[in-house]
Structure I
């Protein structure tokens with residue numbers, strides 16, 4: 001761990017655990033139909049996050065433009081709908 005003090009290392013560790021849990025939850029809740037849940041973080045990043053796009057303003061709205069191939073491959077319309085539906089109910 002990067003620090004010489006126990007409290008700083010504990011905070012760093014808990015932040016890593018929180019980040020990993022958020023990443024796994026995002027994979028399961030949002031991208032399961034597009035990218036398998038069992039992929040490693042590096043594979044997920046290369047398939048999902050490393051997608052080229054361009055943010056433009058048009059008619060007062062912010063629009064993300066991506067190629068048609070990426071739009072079909074990642075099914076951005078389904079991903080957007082899943083992000084809009086909200087959080088799943090735990091109880």
Structure II
């Protein structure tokens with residue numbers, strides 16, 4: 001496992017677009033923002049995106065499905081479980 005930091009991370013990170021009720025009020029903006037963030041992940045060469053936020057996870061999964069990209073989206077707890085147990089667990 002290799003961690004790849006995106007160009008806009010930590011204090012410079014951007015939201016996935018779904019949090020704070022944005023997804024419910026401005027779904028088109030939320031979708032656009034998720035696509036923008038997903039493109040950053042794709043451009044980084046990463047094979048997966050990991051998040052601790054359920055809104056981000058859902059947004060990334062929807063964006064991945066809509067583009068047909070083969071990227072995976074994981075919740076951080078799933079990745080930790082995989083690292084500790086050494087195999088996939090049912091979600």
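Observations, loosely collected:
- Given 24 for relative contact order in percent (Cα under 8 Å, 6 or more apart), calculated: source structure among I, II: II
- Read-out distance in nm of label points 7 Å out along Cα→Cβ at positions 23 and 71, computed value 3.0, structure in I, II: I
- Which of I, II yields 13.3, 41 [Rg and Dmax of the Cα atoms in Å, calculated]: II
- Which entry (I, II) yields the derived value 10.9, 32 for Rg and Dmax of the Cα atoms in Å, for residues 7-46 alone: II
Bear in mind that the values in this text are calculations on the coordinates, not laboratory data. The structure displayed is predicted, hence computed values, not measured ones. Cβ atoms are built from the backbone, for glycine too; each structure is taken alone.
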